[in-house]
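Every number in this text was worked out from the coordinates using simple rules, so none of it is lab data. Just so we're clear, the structure is a prediction, and the values are computed from it rather than from any experiment. Cβ atoms are built from the backbone, for glycine too; each structure is taken alone.
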Structure 1
């Protein structure tokens, strides 16, 4: 049996998961989201990655992936992020870098970096 804490809502249900072949028996959830979370977590875990990138102004720019990415790709994406240096102004939500061929998605800014600071 595997135990997971569901992170899809503030309740934080303790899920009990038993795997039989390709199927799961999930208990402890107070809503259907717990079942969906447990199945995804045990078959293909995904995460939104938040980090920062360097700028040519001596400040760090907060960034994140624009969608959930496979958990096993986080190290590769972090290596890409470590190489990025933003040299121009950007607006919140603007694409900083594409994640292909690592996985689908982009790195986007989560704050403004304006030219007059």
Structure 2
């Protein structure tokens, strides 16, 4: 998937009258951060349940199987990534650009030759 294209479609759905009809500017960066962290909190709760599976404490998971929990984790992490992308756009940032630039900066800092060649 092309992350820049995803961002275009993500914003379109967010703002479209037949989507969520929610302009990016209608929320502050604090609102976007809160939404993103809310989804990460939900993901953390699923990880807690997966840890119970790992530790043979599944009886505390209300009968939810590990494969169902992994599916739930995937959904919550995807929700968090979607909100993170929208928050970046609300801040005037392109997520794919800043990710690649930070990846390269960290690789160089640690002497690692693995870089994204198309990053600034």
Assuming 0.7 is distance in nm of label points 7 Å out along Cα→Cβ at positions 22 and 38 as calculated from a single structure, say which of 1, 2 it is.
2
Of the structures 1, 2, the one that 1.00 was derived from, the read-out being FRET efficiency 1/(1 + (r/R0)^6) of positions 62 and 86 (r between Cβ atoms, R0 = 25 Å, to 0.05)
1
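Can you spot which of 1, 2 the value -5500 was calculated from, given it is helix-only ellipticity at 222 nm (-39500 (n - 2.57) for each DSSP H run of 4 or more, over all residues; to 500)?
Working: 1: -5500; 2: -22500.
Structure of origin is 1.
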Relative contact order in percent (Cα under 8 Å, 6 or more apart), calculated, reads 18; among 1, 2 the input was structure 1
